[in-house]
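No lab work stands behind these numbers, since they all come straight from the coordinates. Just so it is clear, the structure is predicted and the values come from calculations on it, not from any experiment. Cβ atoms are built from the backbone, for glycine too; each structure is taken alone.
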Structure I
Amino acid sequence: MEYLPSRTERRIKHALIVLTVVALILLVFLYLRPDIRLSIGHRLGIVPGAAAEQIAGPDEARLIVISTPGPTEYTGDRYRYEARYVLHSGSPLTLTDLRDGRTIPLPLQGTTDVADMQVRIAEDRSRLLLQSDAGTAIVDLTSSEVTPVAEEPPGTWSDDVYIRDDRCSGASPNDQWTLCLAFGRSNSRFVLGDWELRIRPYGTGGDWTRLYRGRGLLPIVGFSSDEQNVYVYNEHGIWRVPVE
């Protein structure tokens, strides 16, 4: 006599099929949405970054990090990285000084997109030159005073405002920390995110402290002047990460 499954067995079988289909749909969804995967990892504490605050979304602002060379005894120059300004899109364009929180309107009319702005630095690294199709302005890095100019001023100006010397040798402004941008094993991407920001006390060879897991292109990274926060910027926005 042929065996016929009971009603309960049929229900269990149907339930398992439904659960399998739902699980597959969920896996495909998470595979296609790396941003959600990473957010879940942050919330659950699987990867570092739950304390990070996003202060600007994509295309809303641009982080300006100043790289300052400093000599070392054995390895030549290395760089200190200070997150100095946030350049905001809008009308008018504004510049926020991260040292004191002041927001300064820029005297550049007709431009609202920070992607159109060229940022250059003087040879002595004391001034920034902001250029767009709407005009040119100079920012004094000591006072944050902004001065409009009719044309490019004399002197040598460089595009090397931010210099990525090495992924694991950058220092904070007062040499308290060394930062490192790491990938997964054999430089592969992580399952949750693409890269990870780590720090350790400057001049030591101890373990790295994992601060933030992010995704996308390798970011521009700089410390606040008091070295209490790290600012991270790439095509997905700007984040402020406390040094804990």
Structure II
Amino acid sequence: MNEINIVILEDDPIDRIKIEIMISEFSSNKYNFKLIGMFEELDLLLEFVQKNTIDLIISDIFNNKTAVGIELLKKLGNSNIPVILITQSPDSEVYQQAKMHGDVHYLIKPFHKLTLQSTIENVINDFSKEQASLLLNKKHLFLKGNTNSIEKLAFDEIMYLEADGNYCFIHSINRKYIQKKSMTKILEDINDDSFVRIHHKFAINIKYIESLSSTFLMLNRGITLPIGKSFKKNLTTIIT
């Protein structure tokens, strides 16, 4: 049975409780629906998304008359997390705005438990079909940007990681990213044998290795990095 991790963005406490109860009462032979977070503020939800595996977001469109649901779609960008928007307002203009951000699933309050469950199952089924080949052939990190946007970065595009205290610089073939995470944590997130630690400050993607000496390693584009003594034996074993 596939576990589906769901989070909710809803400022109305009564509606949050209603949805929580609905999800707890779902019955399925295929999916185990798990509500792992409920949020009133968009920024808090985005921080949670950055640190956890999320399969689906259920979001109210409006929060204190602000269209947070539309802002959520913008922030998620191409992170490939499906979203179901819910609202009490059948405003067609808002619906058209939402559609600009892809295939939008829309529910008008109040809705029945079975309506919510069938919508979630349809969203997950459609998403799984669309993403199957991508998930099999290309792995990604989801990175948080300066404006709380979420950006998807393929492992294959990462050349090396650079530790700097509680931060980590991710050097890709196109640009450099900074994340407020330790390099150890990011390597755990990647969990790919192509990435090898060569120094207490550096880890590299072995596909970009050009050459190495006793103390230095050269990557594509003339990038030279030091090899730590305690990491040399493991590195030599892996690439020979």
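If FRET efficiency 1/(1 + (r/R0)^6) of positions 108 and 140 (r between Cβ atoms, R0 = 25 Å, to 0.05) is computed to be 0.95, which of I, II is the source? List each step's numbers first, then the result.
On the way: I: 0.95; II: 0.15.
Traced to structure I.
Using the calculated result 20 for relative contact order in percent (Cα under 8 Å, 6 or more apart), pick out the matching structure from I, II. Write out the running numbers ahead of the final one.
Details: I: 20; II: 12.
Structure I accounts for this read-out.
I, II: which one has distance in nm of label points 7 Å out along Cα→Cβ at positions 60 and 84, as calculated, at 2.5? Display every interim value, and only then the final one.
Working: I: 2.5; II: 1.7.
Corresponding structure: I.
Please state which of the structures I, II yields -10500 when helix-only ellipticity at 222 nm (-39500 (n - 2.57) for each DSSP H run of 4 or more, over all residues; to 500) is computed from it. Show your work: numbers first, answer last.
Working: I: -5000; II: -10500.
Traced to structure II.
Tell me which of I, II gives 22, 11, 8 when you compute semi-axes √(5λ) of the Cα gyration tensor in Å, for residues 172-219 alone. Before the final figure, lay out the partial values.
Working: I: 22, 11, 8; II: 20, 13, 11.
Only structure I yields this read-out.
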